[in-house]
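All of the numbers you see were taken from the coordinates with simple rules; none came from a lab. Every value quoted in this text rests on a predicted model; they were computed, and no experiment measured them. Cβ atoms are built from the backbone, for glycine too; each structure is taken alone.
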Structure I
Amino acid sequence: MINITLPDGSVREYQDGVTGIEIAASISEGLARNVLAVKVNGQVWDLTRPITENATIQLLTWNDDEGKATYWHSSAHLMAEALEALYPGVKLGIGPAIENGFYYDIDLADDKTLSSEDFPAIEQKMLELARQKSEFTRRAVSKEEAIAYFTEKNDPYKLDLLKDLQDGTITFYTQGNFTDLCRGPHIPNTGFIKAAKLMNVAGAYWRGDEKSKQLTRVYAITFPKQKDLTEYLERLEEAKRRDHRKLGKEMELFAFSEKVGMGLPLWLPKGTMLRERLEQFMRKAQMKAGYQPVVTPHIGSKELYVTSGHYEKYGADSFQPIRTPNEGEEFFLKPMNCPHHCEIYKTRPRSYKELPVRLAEFGTVYRYEQSGELHGLTRVRGFTQDDAHIFCRPDQVKEEFTKVIDLVLYVFKALGFEDYTAQISLRDPENKAKYIGSDDLWEKAERSIIEAAQEKGLPTVTELGEAAFYGPKLDFMVRDALGRKWQLGTIQVDYNLPERFELEYIGSDNEKHRPVMIHRAPFGSLERFVAVLIEHCGGNFPLWLSPDQVAILPISEKFHDYAHKVNELLAEQDIRGYIDSRDEKIGRKIRDAEVSKVPYMIIVGEKEQENGIVSVRKHGLGDMGSMPIDAFVSNFKAVLAEMLS
């Protein structure tokens with residue numbers, strides 16, 4: 001008998017060799033019908049794979065990310081089977097699950113091409129095969145047998161993959177008439193797949209090598225219910241309507257210019273107001289938390305980044321060095337703010353009594369992203385971080401880290417991000433060469449993050465290999481209004497840069513000690529944060545953040561003077577607005593203000609002027625009636641206070 005520990009901590013006893021599906025059936029019939037895979041001691045397995053020793057397990061369903069990944073990887077095999085049936089001679093590359101769905105890289109025979117016109121036939125074939133409820137069966141094979149199989153199939157891509165695999169580690173998966181080289185895992189059978197949609201096709205070089213043949217990458221997605229697919233497609237349409245590039249142009253927030261350069265955004269007046277409000281919000285919160293503002297140059301000498309390690313790790317992704325008339329003198333556009341802040345810390349001796357030292361800067365940094373990876377504000381070559389670095393004693397690390405968590409959560413609340421997970425990003429224990437610093441320092445840093453997250457009761461996931469090269473991180477993964485996941489906000493514990501820059505403080509024992517450095521950026525990149533915020537709220541910014549909070553709409557020219565009086569009274573109360581003085585009908589002015597997503601519209605005409613009142617409309621909700629100006633101000637400020645409480 002073996003002991004199986006479930007996620008709630010309970011332990012059940014089963015016969016040696018029990019499978020995930022048998023465990024699910026012992027819990028409930030409903031679970032057994034819906035379970036897709038089983039996670040055994042941190043690894044996802046097929047439900048039919050025997051468990052032969054004591055283990056901690058999690059039964060994965062569609063509600064789990066790893067359950068979806070297993071489902072979509074199995075769907076990739078189903079699509080490959082459909083493609084083989086419809087396009088004899090097709091050769092297959094790889095077919096992984098991705099965040100939403102999956103893709104398969106294929107090489108069609110006789111230089112055929114795929115287009116959206118071919119999608120319905122492929123989808124129909126996939127569902128026809130799915131209804132056969134073919135089981136996914138796993139079989140270990142020798143390397144010799146695997147090579148013989150794919151040689152007979154004349155599939156050079158699978159043969160290329162086999163070169164990197166060791167004998168004794170190779171497995172095939174078969175469903176229906178299709179067999180693929182795969183480590184798995186997979187769902188029990190194809191019958192779980194009820195709805196399928198091919199999304200698009202693109203070109204992809206084999207193994208990402210431009211010297212290799214370009215294959216056709218077919219993107220698709222599947223669901224266990226047709227209703228789920230319908231809702232997903234509706235969300236995609238809504239995402240197009242919320243696209244920050246589209247709304248940013250319509251709302252006149254930012255622009256790009258080929259003459260300025262790809263990936264270098266230009267902030268227009270309204271976008272600049274929005275950005276400055278975010279900065280003011282953060283500056284106020286930082287000042288309250290004891291941060292000191294600093295400003296550093298946009299460039300630094302090569303020696304600075306060699307010392308920090310950024311040259312070694314990011315040199316290939318940096319802009320080319322700036323060479324001066326002095327021979328051998330080189331500067332780089334700043335890829336990170338932290339080396340500069342280390343030098344600020346070193347400007348004078350520090351005592352243990354003055355720690356922690358908290359230095360904050362809205363610092364613009366530069367990375368040479370490839371042109372194909374640039375995307376609106378979410379992936380740019382120049383961006384501004386709400387960067388801060390805390391230099392503290394080792395005994396202060398957990399307390400300071402916890403305070404930063406509080407700041408991040410305050411930001412999320414004020415901006416309406418309610419669904420988030422804290423990702424504990426640790427180094428890859430199998431590839432320590434990617435990182436700088438000793439094992440001892442890494443273990444201390446990782447322990448501090450894990451304990452702080454536990455004490456705050458954060459919902460967490462742990463990801464190996466996602467740490468920065470100099471230290472582990474706590475990354476906040478936020479789901480927006482459309483359910484998409486974004487990384488916003490990061491906190492990092494760093495014992496390494498203080499070593500590399502030889503930072504010191506005099507302790508209570510009158511000896512020199514090394515401080516610990518905490519990196520933090522609740523917004524992360526301001527550009528990316530604004531992009532996510534635009535799409536999250538569809539351009540309907542929180543009232544406190546909106547560039548224009550009020551649009552004053554006079555019915556005709558006769559009421560322009562009263563409109564200016566109202567605007568002045570609102571401005572005295574720090575309410576931002578503008579007057580639409582165009583010679584247009586009031587209906588057109590209201591429609592334009594709605595399109596611009598101005599939170600409040602104040603309409604002024606004869607009745608309002610005579611009685612010293614205003615008629616108020618709220619964006620998206622319509623008429624709120626007439627009221628005295630001071631009543632509107634009181635209502636406005638009450639809404640504002642509740643948002644920022």
Structure II
Amino acid sequence: MKKLILLLSAITLIIGCKSEKKNDVVKNLKQYSIEQIMDNESIFGGSFSPDKSKLLVSSNRSGIYNMYTVSTKDGTFYPITASDSSSVFGTSYFPNDERMLFRMDNNGDENFHIFLREKNGSTRDLTPDKGARASFYGWAKDYKSFFYASNKRDRRFMDIYEMEIKDFTAKMIYENKKGYDVSAISNDKNLFALSKTINTNDSDLFLFNRTTNTTIKINKTMSGNSAEDFSLDDKAFYYTTDADGEFATLMKYVIASGTTEKVLAKNWDISGSYFTNNGKYRVTYINEDAKNVIEVYDVAAQKNIELPNVDGQSITNVGFSRDETTMRFYAGGSHTPSNLYVYDLESKKQTQLTDVLNKEIDGSHLVSAKVIRYPSFDGVTIPAIYYVPHQASENNKVPALVWVHGGPGGQSRQFFSSTIQYLVNHGYAVLAVNNRGSSGYGKSFYKMDDLNHGDKDLRDCVEGKNWLAKQSVIDGEKIGIIGGSYGGYMTMAALTYTPEEFTVGVNLFGVTNWIRTLKSIPPYWESFREALYKELGDPFSADSVRLKKISPLFHTDKVTKPLIVLQGSKDPRVLQVESDEIVAGVKKNGVPVEYVLFEDEGHGFVKKENQIESNSRILQFLDKYLKKEEPFKQNEL
């Protein structure tokens with residue numbers, strides 16, 4: 001009994017301490033401006049220089065993304081580019097000198113080119129073909145060349161080229177005439193891993209032999225397959241597949257014998273795996289309940305190494321020096337943006353190189369998300385990520401938003417979002433719903449919305465709203481819906497087909513006319529086009545009747561709730577006309593509609609100036625139409 005009393009006392013003390021801490025946060029809570037929130041720096045990448053003294057990264061500290069080098073000793077940043085228009089993304093140091101490769105498009109049009117930066121600072125476009133796009137595919141093992149994909153021959157298909165670095169001449173080494181995707185190249189340059197999309201979940205995998213000009217199929221059944229890497233000696237090929245269950249497992253294909261063996265299986269999808277430069281480590285990413293879990297396997301020791309510990313944060317991404325002695329990694333969480341670290345694998349010393357949270361922001365004022373699950377209308381369990389404002393309580397109920405990710409087939413992750421933290425800081429709860437059709441929860445769940453968009457997936461979002469309304473800290477009469485791309489479509493579908501469920505809608509570059517969108521997908525999506533048609537419908541067939549039925553543009557007369565639409569004019573995926581027309585249609589109803597158009601953005605907003613403007617306009621809209629005492633009624637205007 002004495003032990004029980006002591007245990008209960010300890011529990012009471014812990015709860016009391018947590019309660020006191022929360023009360024202190026609420027008492028001292030600051031509401032931050034969007035300028036302050038967006039002044040959290042975003043950094044990614046990290047190619048080691050040959051001597052490991054620097055990392056090549058991309059950062060938006062200038063307002064748009066530019067290339068920088070970061071000292072691995074003390075984190076000193078040095079600007080490499082100073083673009084004030086198109087974003088610049090660092091790709092790689094050259095293996096044996098400090099020249100650099102980087103990529104850049106034209107303000108979001110997604111026609112990326114590969115550029116060279118010489119040691120003297122001069123730059124040039126290595127893939128200058130107008131209207132074509134190029135993607136870096138890695139360095140050859142001897143470091144005398146690199147591979148890249150380009151659709152300059154045929155805008156529909158990505159061919160593979162090898163570029164010699166002695167004179168930067170390129171030759172085609174794989175002509176892609178059948179709509180394959182080249183996913184990996186063997187170390188001896190002889191084998192190409194090809195994938196052929198069947199539908200949005202399933203792909204066939206092949207190995208093409210350049211010497212014999214033969215192609216063999218790897219998978220025996222239709223399943224979700226993804227090429228990962230070749231072993232260092234090119235005797236084995238690694239891939240993931242969900243052929244044997246709900247989740248993707250890592251498999252090894254022995255090339256000489258044609259036999260396969262299971263390497264690694266989890267109760268979640270293995271989302272990626274590769275070998276480090278000399279094959280010492282195998283790095284594997286697991287999508288565990290919408291969060292990256294990383295394993296680094298020591299091949300010789302046949303066990304995972306112990307990764308560094310960063311209190312209260314998760315390692316989200318890793319990369320290795322070419323000699324495999326040093327690892328750079330990012331660590332963060334839903335409550336904090338990721339910082340860059342380096343880790344000496346021998347001495348176990350870790351060094352933090354960045355501190356990206358704006359110094360004006362108290363980190364305790366940001367909110368950690370938690371994963372919740374709720375039953376949908378038909379009993380299907382829907383996972384979601386829930387953010388609750390510190391100031392929310394039973395005595396101070398807050399408005400809320402159902403957040404819908406992009407896709408179809410995307411997933412809301414447990415990552416830091418400046419937009420979500422800004423809204424939560426200003427008193428809005430957010431429920432990021434992973435409705436049926438989202439990735440990461442098994443192939444059956446992923447397929448549940450095929451040819452059913454705007455119906456059961458939408459009802460999952462409505463049930464998310466209903467779940468929110470039952471929470472003691474939420475004002476159930478003030479719940480809106482927000483999303484981008486496919487999430488923008490779901491916003492418009494909600495306002496159109498369930499017009500009384502949500503109080504407001506925030507549509508970021510959302511599809512509103514499926515017929516036009518599916519007919520106008522970028523030409524380089526050709527290998528994926530038929531798969532999209534299988535999931536969504538073929539706009540050139542009788543499916544067009546159903547596609548018109550689920551396209552909000554043709555039913556704007558049903559919209560009765562305030563709407564804000566945000567769009568980039570250079571968006572190649574969801575054309576500006578989609579947003580132009582939905583705004584015009586809804587305005588005819590006498591409903592408040594705000595429209596924010598960015599002339600220098602594509603599918604998503606990457607410039608800080610535009611992010612500040614877009615998020616400011618969203619909050620102003622929500623404060624006016626969602627947080628106000630009385631919800632808008634259509635006859636108010």
Structure III
Amino acid sequence: MGLLTQGHPLDWEETKKYAQYIRDHGIEQFLHIYKKLKDRRNDCLKWGDEVEFLMVRFDHENKRAQLVLRAHEILPKLMEPEHENPDDCTTLWRPEYADYMIEGTPGKPYGHLPVHFNMVEANMRLRRQQGQELLGKDEYVLSTSNFPRNGCPNFTWPQHKPTPGTSSSASLFFPDEVIFPDHPRFKTLTRNIRMRRKSKVALNVPIFIDENTPRPFIEDLSVYGDDGGASDSAAVEDHIYLDAMGLGMGCCCLQVTFQAQSIDEARFLYDQLTPLTPIILALSATSPIWRGYLTEIDCRWNVLCAMVDDRTAEERGFEPLKNERFRIPKSRYSSVDCYISPDSAIYNDEEVVQDADVFHKLTENGIDPILAQHIAHLFIRDTLTVFEEKIYLDDTQDTDHFENINSTNWQSMRFKPPPVNSDIGWRVEFRPSELQMTDFENAALVTFIVLLTRAIMTYNLNLLIPISNVDENMQSAQRRDALRTEKFHFRKCLSTKQTPETPCMASVQQPYTQENECEHRLMTINEIINGSNEFVGLLKIIQDYLSNIEVDADTRCTINQYLLLISKRASGKLMTNATWMRHFVTHHPAYKHDSVVSEEIAYDLLWKMTQISNGKEQCPLVLPRMSSKTTLDISAAVETENNQLEVKRSLMNHQNN
């Protein structure tokens with residue numbers, strides 16, 4: 001969720017008075033970090049994942065599943081080990097937007113050793129168990145991106161009713177009591193987004209038209225309450241109306257953060273991973289049901305974009321610019337707007353709205369125009385929360401003002417400078433992945449992404465395509481069954497002048513030439529991942545990389561199983577979570593082919609997912625029948641690898657002498 005500053009938050013009228021002050025000092029803070037650490041080199045490769053879990057209560061007698069509002073109770077217990085011994089924790093825990101969400105990460109980042117890939121699933125499983133141990137009877141930890149009946153009547157336990165006339169979001173569907181209560185940031189963000197925008201957030205999601213779906217589909221929203229007519233003017237027929245930050249930020253996701261060796265490598269990774277964001281989004285799709293209805297989308301991304309969209313009517317282009325500074329094409333939650341490395345500039349084919357004063361300030365202080373453009377674009381936004389105790393800071397010792405804006409630009413990738421006075425290096429965060437129902441699937445996605453970054457860096461590959469094509473791909477990725485029905489812009493030749501001629505690359509990959517520098521074409525996910533006669537395929541590159549490093553037998557076995565899952569899903573032989581959920585709903589005996597996912601259907605779906613995630617039932621439509629050799633105890637493998645590295649060093653020293 002980003003920066004979690006403690007203190008007393010100001011209301012919007014007070015907050016907006018400090019908007020320019022926060023921007024000015026945020027830039028000063030960034031410049032201080034940059035000047036101090038721009039030449040920092042040789043940080044170790046580190047990486048880690050973040051998993052946001054849901055907590056669900058099952059009423060078996062009445063066939064009802066509800067979100068459990070207990071994060072404020074169990075997070076202090078989950079965080080006790082960190083407080084007691086921060087240097088020796090297996091897991092770390094943080095609050096998220098809703099009181100039914102808990103976010104867990106590994107206690108320490110993983111590193112360069114291949115054996116660390118064998119820890120990912122085991123650590124995810126441990127996090128699930130730790131959360132589960134603190135829940136009550138018939139309460140379970142689930143990993144999926146969107147609760148199917150979020151926003152429906154009585155969707156939480158305890159139950160609360162929305163109060164659109166007085167709540168932070170003014171929502172017909174999402175009560176304030178669902179927002180995590182023990183940190184003021186979340187409710188303040190909700191209220192200030194609405195106040196800045198001067199209206200409720202709103203999105204109309206196209207409903208899936210089944211044979212008995214009413215045409216036109218028009219929902220009677222008056223039964224949910226009175227919001228002063230806002231819903232009547234915003235809702236569209238044949239669509240599901242959404243109106244609360246919690247219906248977006250109340251979704252869960254899977255994120256991966258990388259520490260690079262230097263700022264240049266971090267910028268390179270940011271750019272190279274950007275074209276992968278829509279591909280992974282489609283591969284991980286798991287959100288086909290919204291507010292109790294089947295829809296025409298499979299992912300959460302555009303819902304999140306709309307549910308935190310604080311742009312005014314002027315900034316959205318609905319009114320002439322009069323009081324605002326810019327017309328802004330996208331929400332502050334969006335896909336990446338530009339690449340940030342100088343070598344990537346030729347692919348920035350869209351105009352980037354930026355604060356000219358910020359840009360000039362940065363370039364005058366030695367920052368190159370491409371990175372300056374990125375920061376100046378982020379800083380067209382206002383801060384959304386200001387804490388009274390955190391206004392006047394020492395810009396050489398604090399980064400709160402910079403992070404205040406950087407962490408509320410929720411883009412598909414995030415560039416993260418080192419914190420002040422820490423041993424943490426330059427980082428990037430990969431943010432689009434949907435959350436899968438099993439630890440095996442989540443570990444497979446993380447492993448695939450991390451291995452691909454290593455192959456990209458090892459072989460000096462180039463995945464860049466015009467940023468406009470990445471935007472187009474992000475929209476394609478969210479459509480129903482996009483993995484099997486859509487095509488995506490992807491680069492034809494991944495080689496560069498520095499790419500070695502490996503057997504894998506030489507067999508089906510064009511050698512680099514100046515003529516094919518920018519060539520790309522439309523490909524299916526299957527072609528991108530598994531390859532074709534004309535394209536090498538990302539999995540072949542990863543396998544080639546693995547064949548050239550030393551990997552212990554257990555880790556290689558685990559990795560192979562993960563990559564097999566990725567391959568079969570990309571080919572369509574295995575369903576995405578979203579496709580399987582649709583299949584489950586449409587084949588349920590209580591489904592009336594009217595697009596409605598009733599309480600009974602949602603209960604059966606979520607209970608099935610619970611049994612699958614706990615290993616009590618199989619799901620051959622989604623998962624292959626296999627189990628990895630994942631373990632938290634990798635001491636023997638680490639010792640072996642360290643010994644091998646020591647032998648290599650000794651041989652090299654002997655040869656040099």
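General observations
- Structures I, II, III, by distance in nm of label points 7 Å out along Cα→Cβ at positions 25 and 89: label with the highest value: I
- Parent structure of the calculated result 6, 14, 20, 21, 19, 16, 4, 0, given that P(r) over Cα pairs in 10 Å bins from 0, in percent, for residues 129-328 alone is the read-out and I, II, III the choices: I
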